[in-house]
Structures are given as C-alpha cells and as structure tokens.
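Multiple structures are listed underneath, in structure tokens.
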Structure 1
C-alpha cells in the first residue's frame, strides 16, 4: 500500500520545496572555493614565497650566473613575488566581501522557515523549553551557534581585510595596527571552524545524518 506523505510545495511552480535553496547552495560552494583559495595564498606566501628565503635563493642563483646584487636588491625582488601573491589574496577578499553581502541580502528573500536567524531562534527556544530527550536539541543548538559564530568571523574578516586593502589610501586606517592582528587571528579561528565542520560532516555521514553533502548539492527534501 502506498504511503502518502505530505510535502510542502512552491505554489508558483508546484515543485517540492528544497531543504536548501539553490541560492544558499551556490553561496556555500562559492564561499568554500574563495576561502580555500584565500588560505592557499597565505600558505604559499609563508612557505614557498617567504621573502627572506627567496632573497637568498635569488642572490645565490645570480651569483652562479655571474651577476652580483646586494642583499636589499635580492630582498626587493623576492618581495615583488610575494606582492603578486598578496594581490591574488586581495582579489579573493573582494569576492568574499561580495559573497557576504549576497548572503546578508539573501536572508531577507529566503522562505520564512529557511531563514538562518529564524532557525537559530527556533532551536534556542526549543532547547530552553523542552526538558526531555534533549540530545538532538542540544546538538542542533550548538551546530546553529557555531554557524552563527562563523558568520560573525567572516564579517570581521571582511571588514578588517578591507581596512588593510585601503590603508595606503586612508592614512587613518594605516595608523590602526590592530586590524592586521585581528585579521590574522580571525583567520586561525576560521581554519578551526573548517576543521570542526569537516569532522562533523564526516561523522554525521557515518551515523544518522547520511546525505548531508548530497543535500548541499541537490537541495535535499523538506
């Protein structure tokens, strides 16, 4: 006997409403690509394109070729290589700012039960009011809280990144050294969140929440 399951549908198109809208899925994967690219530029700059190391390599190679340059000239050449990587890092930052603005605007146009703030509020209210079988509620509450912290970290990263990008044009920004420190510290927090997020998805896929990754690709079902 067939089981009839109620399924909410989009009135305008008649299609089943997805757990994750197409806009959210697009934002999620673009965000993952941009953040990964941004972190990769930081990794390259601090390892393969380290100014001091490359300055020595450049000087030694030119010396073997019969040319002689000073330490300052070698360091300047190495610094130019590093600057090219930072330029790419800055472009990734501009795209990330655009994605953050897109996500904030999207919150106003999402279906009511797909809004992040509404979901966070509902989980919090249920967590406070229901006293029995709280394991799943506790899990949902902390997952939502971690995502809220992630959004705050990304916003802070974008604001401080913009301040650093325009500090040469705005003297007042250049005088505030805290922007660079906050930007670097927040980067480590974001890396920590990514590791926790990947571990959580891996464990969930192996336990009682299989299909999380595919849901973020095809939208899943309500």
Structure 2
C-alpha cells in the first residue's frame, strides 16, 4: 500500500522506480586523475600541493572524493541529508567505493553530527556513510571524534569564516589507532575535515586520510 501511495523516486530526477535511477547515476561527474596528492582537487597535471591547499596546515595526509559537487550531486545529497531519505547512504557508499580506493588504514571514523541538525533530520549522514563503507571495505567503524558545540551552517561562508566557524569544535572521543580514515558527506573548503583530523591527531593518530562522497571544485 505504501509503495502505491508513496512510490520510490529517483533522488535527482524524481522518476518513479529507484532511489537513484541508472540515467542519473551515469550522469554524475566522477573525480579522476590528475589530482592534487594532498587535497584531491582535480587539475591539468598531478601536483603534491595545489593552489587550494598550498600554504595551509592540514592535519590529514590526503583527501579523496568520488563525485564533483555539482547541481546533480547537490540534489542527491539534499535528498539524502535534508529530506531524510536514509536508504541513500548505501547508494552513496557504492558510488564512493566505485571511485575511491580502499584506504590502507586500521579503522574508519566519521565527522560527528551536530545535535540540533540530527534532531531535525532524524539521522546522521556522515556516520551512515562510514558504516556502509565499512561494510563494503570490510573495515571496522569507530566513533573517535567528539563535538563540543553546535556551529553556524558552513553554507555561504567564505574560507576564512569557515575555518573560524569550526575552530575548536572537535575533540578526541577516545584514543585513535595510528592510521585512520575520516568519512564525511561533502568536502567543500576542507575546514571541517582539517579540524576533525586535528582532533584525531591529538587522540594519537599518526596518519589520517579523508574520504567523502562529493567535493566542491573551483
């Protein structure tokens, strides 16, 4: 009865049938080399540091994403995060694992969700993505990062304000293994990933990799 009243629709084009139709899945822009070795930004040739991350002190060794965060990817992420289509976490993990290689780490962890947004959404997208990736990559998932306060939404903020907004918001939740992969849904400026990775380093991690579903490309 529910299927008749509320048929499953594509998160991007709203076509009835699947959570993500094959046509929209094929139209996602995958991130492929050449990439910046540090932050994963695409470019004309491979570099160790690109204009986006050169001169920045980043606590992670590398960041990789599967998709360009364009209009189509934003629609998918919005349906997943803001419209509580929780089944899309498994689809997101499949998309990420198709592009991003399994990291050589001991454990996966995730950027902890903001408590106020969790109440509104009813789920934790980054944690769900980490757990689905853990299943696909056969890696354990542990809660290693804690959040000490809520912050203003990063959307619409400039790079300097993004860094200030998340400064000091994450702390170690427990001792971290030496090699950890930090999972989040979207890499925009890298401010959130860098701050969470710093908390992991304070908790004992020596090598932190970042994996996200999508990445903003400038």
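Given -9500 as the derived value for helix-only ellipticity at 222 nm (-39500 (n - 2.57) for each DSSP H run of 4 or more, over all residues; to 500), which of the supplied structures 1, 2 does it correspond to? It traces back to 2.
Comparison across structures 1, 2 (criterion: relative contact order in percent (Cα under 8 Å, 6 or more apart)) gives the highest value for 1.
Given 19.4 as the derived value for mean projected area of the Cα convex hull in nm², which of the supplied structures 1, 2 does it correspond to? Walk me through the numbers before you get to the answer.
Details: 1: 19.4; 2: 12.2.
This value belongs to structure 1.
Of structures 1, 2, the largest value of distance in nm of label points 7 Å out along Cα→Cβ at positions 65 and 121 belongs to 1.
Could you figure out which one of 1, 2 the value 0.50 for FRET efficiency 1/(1 + (r/R0)^6) of positions 57 and 97 (r between Cβ atoms, R0 = 35 Å, to 0.05) was computed from? Walk me through the numbers on the way to the answer.
Values: 1: 0.50; 2: 0.70.
Label of the source structure: 1.
Which structure, out of 1, 2, was distance in nm of label points 7 Å out along Cα→Cβ at positions 49 and 201 derived from, given a value of 2.7? Please list the in-between numbers first.
Working: 1: 2.7; 2: 1.3.
Value 2.7 for distance in nm of label points 7 Å out along Cα→Cβ at positions 49 and 201 corresponds to 1 out of 1, 2.
When P(r) over Cα pairs in 10 Å bins from 0, in percent, for residues 81-176 alone is computed for each of 1, 2, the one that comes out at 14, 30, 26, 18, 10, 2 is 1.
No value in this document is a laboratory result; all are computed from the given coordinates. The structure displayed is predicted, hence computed values, not measured ones. Cβ atoms are built from the backbone, for glycine too; each structure is taken alone.
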